[in-house]
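These notes open a run of structures that come right after.
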Structure I
Amino acid sequence: MKTEEYLMNIAKQEKQFDSLYRNAGALFGLPDCAMWILYFLSTSEDELSQQDLIEKMMFPKQTINSAVAGLAKKGLVELTMIPGTRNRKKLTLTKAGNETANKTVSRMYRAECRAVEQMGVERMTQYIELYRDFFTCLQKEFQKDGLIDGTQE
């Protein structure tokens, strides 16, 4: 296979994943960013702030802030100031937020878990290692070409 074919296959697969999740979110009536916020809040064992979500989700800050505001307005999340911080707020699912997450993103998460189980430990480990290695190589090449600064993760 030629380099171009590898890159086209990778791009196609990533777009298929994006489409899969976007279609699930649309089925739930959730915009993409709001769906991912509910997903991370419902699956995380740690408390999350808006800044944590920005780092985990890699969406623009304004997009996340707007989605959080929309979810708060619908009564699905609440924001609480984190003591000892200037303006950092913890996000928590409300009772309605938990109910919504259970009907929507929790179903996606359970499907993901079943897919991981189907793949098995060895194949999933290989997948993660290869994906990480390709990312590392690509990141270095982007840095060499000045497409990103040296601080990107």
Structure II
Amino acid sequence: MSDNNTNTITETEHSAIKERLRSIPIFQTLNYRCDRIGKGEAVFTFPHDKKFNGIFESFHGGLMMTLADSAASVAVLSLAGADAITTTTDMNIRFLAPCLTDLTAEAKVIKFGATLCPVSVELRDADGKLVAVAQVTYMRLSKMPRR
């Protein structure tokens, strides 16, 4: 995976992130496909299944937001490291059109700050039509909070 492209992560970084994803139950439950991970970016696809439709017989908006959050988290991990402790601080999404096919989220870190990392996410249907745009902000933590 490593080459002279500044957006490319090493094979070791890629493997570490993929291993972390395997440990997160929601990734297996929703059957996400990790299409690409680069420095500060990630692309995920959520296969369409009618059981994930909302009231309007299209991809449920809450699950679209979940995909945006998941892709954003990996974009941040690609810069912070697979073992980094991060948490979502806020999210917003604007739905532009119904999605009736597989859904792909392309996340790009806007700024990799010492504490906050805003990420933009474009969500597209299988034909490449933009169906939603989101922004997710992650906070980098020095240790896991007590629960």
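Match the computed value -1.13 of log10 I(q)/I(0) by the Debye sum over Cα atoms at q = 0.19 Å⁻¹ to one of the structures I, II, and report its label. Structure II accounts for this read-out. When Rg/Rh (Cα atoms, Kirkwood Rh), for residues 8-63 alone is calculated for each of I, II, the greatest value falls to II. Thinking of I, II, which structure, once distance in nm of label points 7 Å out along Cα→Cβ at positions 16 and 56 is computed, gives back 2.7? It traces back to I.
A value of 0.55 was computed for FRET efficiency 1/(1 + (r/R0)^6) of positions 40 and 136 (r between Cβ atoms, R0 = 25 Å, to 0.05); which of I, II is the source structure? This figure was derived from I. Taking relative contact order in percent (Cα under 8 Å, 6 or more apart) as the criterion, the top structure among I, II is II, with the largest value. When mean count of other Cβ atoms within 10 Å over residues 72-79 is computed across structures I, II, the figure 24.9 traces back to II. Suppose helix-only ellipticity at 222 nm (-39500 (n - 2.57) for each DSSP H run of 4 or more, over all residues; to 500) works out to -23000; of I, II, which structure was it derived from? Of the options listed, only I reproduces it. Here mean count of other Cβ atoms within 10 Å over residues 112-119 is compared for structures I, II. The highest value is that of II.
FYI, it's all coordinate maths here, none of it is from the lab. Since the structure is predicted, the reported quantities are computational estimates derived from the model, not experimental observations. Cβ atoms are built from the backbone, for glycine too; each structure is taken alone.
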